[in-house]
Structure I
Amino acid sequence: MAPLISIQNVAQKFGTRTIFKNVSFNIEPGEIFAILGGSGCGKSTLLKQIIGLLAPTSGQITVAGHSVADEVEAVRKTIGVMFQSGALFGSMTLLENVALPLAVFTDLPAAARNEVARIKLALVGLGAAAARLPAEISGGMVKRAAIARALALDPPILLLDEPSAGLDPITSAEIDRLILDLRDTLGATFVVVTHELPSILAIAGRCAMLDAKAQGLIALGQPRELQANSTIPMVKAFFNRETPS
């Protein structure tokens with residue numbers, strides 16, 4: 001089976017500054033795949049490259065058989081994105097936020113759009129909160145609503161940028177459980193950008209670790225295997241919450 005996402009020899013430079021280079025890995029259908037690393041290593045940069053918001057300096061990315069460089073609109077039809085802050089529109093209810101992609105990208109009448117939005121909100125446990133504004137709900141509920149909006153068009157791929165950031169441990173664990181449930185229910189592929197170790201160990205089947213000093217990929221594999229067996233100082237430090245030797 002061909003990989004759903006293929007990243008081959010990708011690099012990103014801003015002026016003379018290299019963020020990363022020679023990054024290569026594949027993501028398979030149905031995976032929960034984590035992109036991780038410390039601050040400034042390029043996690044969010046790589047996410048922007050995958051959805052075509054940032055053109056790589058070199059290398060090639062394909063998504064669902066489409067080249068991001070040449071077929072970006074086709075690529076974006078396969079992807080739903082949850083941004084780190086949630087990026088909900090504050091003047092719109094949760095229902096209106098989730099229905100917005102349907103209004104922009106489909107010809108569905110308003111009643112049908114709202115019904116789909118209600119279904120998506122129910123999927124993430126917010127069926128009773130459809131009429132509330134983002135300012136009226138908790139941080140965890142904002143994350144759930146953002147995931148519901150990412151699901152609006154039934155994409156086969158979900159990109160989640162720091163879904164657990166800023167949440168307390170219990171709420172973070174609930175988000176992890178939601179991601180696992182959605183993967184199992186919908187069969188979607190999740191790419192999760194995160195530095196939250198408990199979440200990585202709880203949900204990720206495989207992960208790619210970037211490092212700012214190395215300017216690239218320093219580890220690829222199953223999180224618990226990397227935690228137990230890696231001899232790379234930065235990888236050992238990350239997975240064991242230690243100071244690098």
Structure II
Amino acid sequence: MNWSAIAAIYRFEMARFFRTLAQSFFSPVLSTSLYFVVFGTAIGSRIQEVEGVSYGAFIVPGLIMLSVVMLAISNASFGIYFPKFLGTIYELLSAPVNFIEIVIGYVGAAATKALFVGFVILITASFFVDLQIEHPVAMVAFLVLTCLSFSLLGFIIGIWASNFEQMSLVPQLVVTPLIFLGGTFYSISMLPPVWQTITLFNPVVYLISGFRWSFYGLADVPIGYSLLAIVVFTGACLGFIWWIFKTGWRIRS
């Protein structure tokens with residue numbers, strides 16, 4: 001394993017992050033504050049509790065997942081797309097670096113950025129509501145797995161995209177609706193029975209449900225299913241990336 005190459009890619013990507021640290025730090029803080037003002041005040045005044053948890057505290061795991069998922073995708077996709085756009089990816093492919101080291105460098109940096117923002121949002125939320133974390137180890141595990149898996153998805157999107165518009169196509173038209181319809185701001189038990197069944201086909205439900213369980217011990221689906229869903233998704237992304245580098249799809253052509 002060429003750790004020097006991994007470190008070089010990782011440092012390069014993190015340097016881009018620190019150059020815009022104010023934006024990376026204040027943007028999630030402001031967004032989280034606005035969500036609490038809008039949802040916590042407007043909706044929270046009508047919905048006092050959800051399954052014994054105050055509504056403001058109930059939406060915290062969903063807010064963290066919303067920001068972390070979108071940031072992981074955008075950072076990873078832009079990170080690998082720019083070398084394609086500038087043509088420097090051929091220098092990377094001709095260097096003594098295998099695809100595993102490339103993926104670790106880019107995905108590791110994107111996951112680190114998303115993880116940082118996740119903790120920033122968690123700290124910000126603690127100023128608005130009283131948070132309790134019943135399973136802190138599970139919380140960190142879910143957060144890390146989420147950052148890694150969606151960074152892998154973003155890496156795939158960055159390789160697939162032929163222009164800047166395509167990079168935002170999947171996050172805006174697919175991922176964002178799935179997150180908002182995946183129980184971010186509500187429990188699926190509040191839906192009519194038919195919609196509860198339909199919602200279970202949304203893979204994001206299992207992610208948010210498992211993450212919320214780590215906070216309050218509440219889950220819309222069994223925790224085992226949530227773990228299985230995130231592991232299968234991560235494995236599928238890894239397998240697809242392996243196929244991309246094996247065939248050179250959208251890289252060498």
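Values quoted throughout were computed directly from the atomic coordinates according to the rules given, and no laboratory measurement underlies them. This is a predicted model, so every value here is computed, not measured. Cβ atoms are built from the backbone, for glycine too; each structure is taken alone.
Computing mean count of other Cβ atoms within 10 Å over residues 102-109 across structures I, II gives 12.5 for structure I. The maximum of FRET efficiency 1/(1 + (r/R0)^6) of positions 142 and 230 (r between Cβ atoms, R0 = 35 Å, to 0.05) over structures I, II, that is, the highest value, falls on II.
One of I, II was used to compute Rg and Dmax of the Cα atoms in Å, for residues 62-173 alone, and the result was 14.4, 42. Which label is that? Only one of I, II returns 14.4, 42 for Rg and Dmax of the Cα atoms in Å, for residues 62-173 alone, namely I. Given 0.55 as the derived value for FRET efficiency 1/(1 + (r/R0)^6) of positions 46 and 166 (r between Cβ atoms, R0 = 41 Å, to 0.05), which of the supplied structures I, II does it correspond to? Derived from the structure labelled II. A value of -23000 for helix-only ellipticity at 222 nm (-39500 (n - 2.57) for each DSSP H run of 4 or more, over all residues; to 500), calculated from one of I, II, originates in structure II. Suppose Rg/Rh (Cα atoms, Kirkwood Rh), for residues 134-181 alone works out to 1.12; of I, II, which structure was it derived from? Only one of I, II returns 1.12 for Rg/Rh (Cα atoms, Kirkwood Rh), for residues 134-181 alone, namely II.
Here mean count of other Cβ atoms within 10 Å over residues 70-77 was derived from just one of the structures I, II, and that gives 15.2; the source is I.
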